[in-house]
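What follows is a group of structures, each given as structure tokens.
Derivation of every value follows stated rules applied to the coordinates shown; laboratory data play no part. Not measured: the values here are computed from a predicted model. Cβ atoms are built from the backbone, for glycine too; each structure is taken alone.
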Structure 1
Amino acid sequence: MELDPKRYPIGLYIPPTDITAVDLSKWIQVIEDFPAALKAVVSNLPGTSLDNSYRENGWSARQLIFHLFDSHVNSYIRFKWTLTEDKPRIKAYDENGWTDIEDFRDYSIPEALELIELFHKRWSLLLRSINEKNWNRKFIHPESGEKTLAENLGLYAWHCNHHLAHLKMIK
């Protein structure tokens, strides 16, 4: 099956078989660097393009920016649950439903980018505090099953780059 390059511009996330300390460090750096990369991409968007999408029936730039915050906050909470509970069953959320809620329409993009920047600082501090043993702690996702914190970090580093690529496609 061939992937739609507009939907998956950097391909699907395929976790490495063995996640190393180098992988973890690289992925944490992606999380730390993401707000600056996001600001750079958004600043290059034409002023009228925030409501344009990267593909037919795809999210607009504005929806993507708010999705990134919502998704990353959910991931952060999953990390906290997993660090404080034994194999918690986490709650999934309806990403499309969240992007349809109109709360983002009147919120300024500069404020949203600042919120993401401040949040990613906090998330990065948490990630840097996790010791080697705790990266193997697991949570249970109702749709995708058991995941380690290391696997989740790799997924979210990919998620950052995946949506940056979408934003770069918007005209």
Structure 2
Amino acid sequence: MRHVLSALVMNQPGVLSHVSGMLASRAFNIDSLAVGATENAEFSRITFVVNGDEKVLDQVRKQLEKIVTVVTVQDYSQRDYVERDLMLIKVNTSDGRRTEVRELTDIFRGRIVDVGPGHAMIEISGRESKIEAFVERMRDFGILEMVRTGRVAMLREETITQDLPSSVIPECSEATAS
């Protein structure tokens, strides 16, 4: 089973290395990993996807929670959340099929962000299934290069910091923390 986990971590050098190293040393494979700033400069959010059963997930969470710089870990998999992935893809257009590429890009609500004599670079974001479907359609044109950000996710109704004591969130107001 696929699990989307979100870890709120202290915004300090080496945290990502520590987290990914711990997972690697215990043979957990990370399918997707994204890290970035949060609404509070003291914290970063790491969103990652792992595959495994409930036992694997429980091990991952317990190991993560032992790391001092990890504030909280949540599994979004059984909850109502929004996820997005961003991709840049460079597609061959030297065979005169640029119009087809543009039409498919529009259908998938992507955007052409660069063009060259024999290629088009497209930016597209959305759910993993949308990105994968677009990649499959672009294979016929010839994919020259591709890069993806990894998944980011956020719960629809609540915040990851809602249950944290205010002493852990020094710069947040009471309204933000609850």
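Taking relative contact order in percent (Cα under 8 Å, 6 or more apart) as the criterion, the top structure among 1, 2 is 1, with the largest value.
Which structure, out of 1, 2, was helix-only ellipticity at 222 nm (-39500 (n - 2.57) for each DSSP H run of 4 or more, over all residues; to 500) derived from, given a value of -8000?
Matching structure: 2.
Which structure, out of 1, 2, was FRET efficiency 1/(1 + (r/R0)^6) of positions 22 and 134 (r between Cβ atoms, R0 = 25 Å, to 0.05) calculated from, if the result is 0.90? Comparing all candidates, it corresponds to 1. Set 1, 2, criterion mean count of other Cβ atoms within 10 Å over residues 102-109: the highest-scoring structure is 2. One of 1, 2 was used to compute distance in nm of label points 7 Å out along Cα→Cβ at positions 46 and 94, and the result was 3.4. Which label is that? Structure of origin is 1.
Suppose Rg and Dmax of the Cα atoms in Å works out to 19.3, 61; of 1, 2, which structure was it derived from? Computing Rg and Dmax of the Cα atoms in Å on every structure in 1, 2 gives 19.3, 61 only for 2. Name the one structure among 1, 2 that mean count of other Cβ atoms within 10 Å over residues 86-93 of 19.2 was derived from. Only structure 2 yields this read-out.
Match the computed value 0.95 of FRET efficiency 1/(1 + (r/R0)^6) of positions 62 and 78 (r between Cβ atoms, R0 = 30 Å, to 0.05) to one of the structures 1, 2, and report its label. Matching structure: 2.
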